[in-house]
Structure I
Amino acid sequence: MIHPSLSALKENLILLGINLKVKVFNLVEYGRVVTRYYSHFHFAKIDLALLTSYLFSNPFVISKQFLAKKGESEIYTYGETPLTTLELIARNCEINRQDVVFELGCGRGRTCLWLNQIIGCSVVGFDFVPTFIEKGEKIKQRFCISGLSFRLEDFFQSDLKGASVIYLYGTCYSANEIRLLIDHLSKHPKGTTIITVSYALTDFQPEAPFRIVKQFSAPFTWGKGEVYFQKKI
């Protein structure tokens with residue numbers, strides 16, 4: 001039998017190791033972002049302004065506190081797609097400047113800004129955390145960014161018409177929530193691209209009107225994940 005104090009120590013060491021791994025990943029990722037994308041000077045200014053605005057207000061903490069205040073049982077749900085991973089996704093899923101991308105659960109909007117500035121497409125970011133939307137709007141207005149909007153909405157209830165691409169990096173939603181979203185997305189026109197991480201929509205509803213076009217692995221903060229490129233049929 002393991003002594004309670006030893007068990008707690010082991011758990012703390014595991015958490016410390018995970019935290020260190022995430023910090024190293026983020027540091028390396030930021031170096032790649034600077035190397036690959038900061039030659040686009042307008043994006044560099046926008047990205048630095050966004051990161052600076054969260055210097056004393058960590059988005060993970062903001063999300064956790066908001067969900068706790070709402071009384072949610074699962075409060076550790078915040079996650080972001082690394083920008084170099086987003087580039088891989090955009091390339092594999094052939095996102096281009098003619099697309100209108102809806103990101104469901106956009107968080108602080110960094111991925112929306114990258115898609116708008118680097119790919120050149122129109123982007124709409126949805127989130128229900130007010131701080132994220134307010135800060136995103138301030139960045140948009142400060143840098144006079146066109147083709148970008150943020151909506152303070154629960155995307156399970158939102159009007160998603162007008163999107164050619166819908167991106168969902170949501171690995172913490174319940175099966176019932178995903179099925180609700182599937183019903184919502186099933187009303188979309190044929191040919192709409194749906195991109196999900198860790199699961200295909202048909203995993204939860206095999207008869208759903210979506211066809212997997214491509215599946216590939218991509219790196220995330222927590223490790224490798226499967227990305228599913230699907231089309232509404």
Structure II
Amino acid sequence: MDCRRGLKDLTNNSIDVTITSPPYNLRGAVRGEKYKSYNDDLPDHAYFSFIEDTIIELLRVTKYYVFFNFQILSNNKLVYLELMNKYKKNIKDVIMWCKSPVNPSIQPTCLTSIFEIVIVFSNETYASRRTFERAFFNNRESGELNTNVIHTKSAIHENSKLSGNGLNTALFPESFVRWFLEKFTKENDVVLDPFMGLGTTAVVCKKMKRQYIGFEISQDSINFAKDRLDKTEIDRRTEPNWDVIY
């Protein structure tokens with residue numbers, strides 16, 4: 001179902017973490033079709049309402065963090081700049097996602113974008129602070145440098161079995177979802193993806209023993225996701241043994 005309807009059935013703070021990416025309002029701006037069951041061609045005011053309605057509900061149902069991914073394009077730039085300003089008090093951090101390879105810009109004098117943005121929305125008391133009140137990493141104890149930049153391959157290059165699915169070419173790579181789950185969730189946490197698509201968030205949750213909820217309007221995509229989940233086994237890799245940081 002449409003997530004804007006489905007989210008209303010969820011109670012306040014019933015989700016631990018949300019990881020998602022909405023349609024980008026492409027308006028035919030890229031080669032090929034990203035979605036088979038959604039037009040993705042809204043005027044600015046309608047797209048703004050669509051995204052804002054979703055964010056309002058996600059902030060209501062999500063206890064900790066909403067990781068909201070998008071790419072700034074000519075057809076959505078003003079909308080996201082306005083939304084970021086309107087909800088600036090709920091923005092914990094901004095994460096850059098760099099993926100490769102990337103296609104060159106269609107417009108000859110437009111810079112080719114090699115990154116997408118992940119806005120971290122939060123209802124924490126001190127949401128304006130960049131310190132996460134709930135996290136499962138510790139830069140000092142681990143000796144690792146946990147940065148706000150994620151580097152991955154594109155989903156199709158990471159998993160060639162997803163190519164030619166005929167449904168959706170705008171996919172999360174599994175490594176992208178794992179990055180968030182490792183740092184901000186623990187086993188049996190409930191993770192939401194209101195734009196589930198072909199089920200990558202759910203697949204990684206199953207591998208890492210997290211609970212998951214997803215919404216999707218395309219029955220073909222739902223069938224594809226269920227098939228992926230049926231073939232997914234729990235990942236036996238051990239996770240870092242960090243205590244939660246408050």
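Computed quantities for the displayed model
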| quantity | calculated |
| --- | --- |
| Entry that produces 16 once relative contact order in percent (Cα under 8 Å, 6 or more apart) is calculated, selected from I, II | I |
| Mean count of other Cβ atoms within 10 Å over residues 104-111 - highest-scoring structure of I, II | I |
| Comparison of I, II by distance in nm of label points 7 Å out along Cα→Cβ at positions 80 and 176 - largest value held by | I |
| Which entry (I, II) yields the derived value -8000 for helix-only ellipticity at 222 nm (-39500 (n - 2.57) for each DSSP H run of 4 or more, over all residues; to 500) | II |
| Among I, II, structure where distance in nm of label points 7 Å out along Cα→Cβ at positions 24 and 200 as derived comes to 3.5 | I |
| Top of I, II by distance in nm of label points 7 Å out along Cα→Cβ at positions 96 and 128, largest first | I |
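Taken together, the values in this text are just the output of simple stated rules run on the coordinates, not laboratory data. For clarity, every value in this text was computed on a predicted model and none was experimentally measured. Cβ atoms are built from the backbone, for glycine too; each structure is taken alone.
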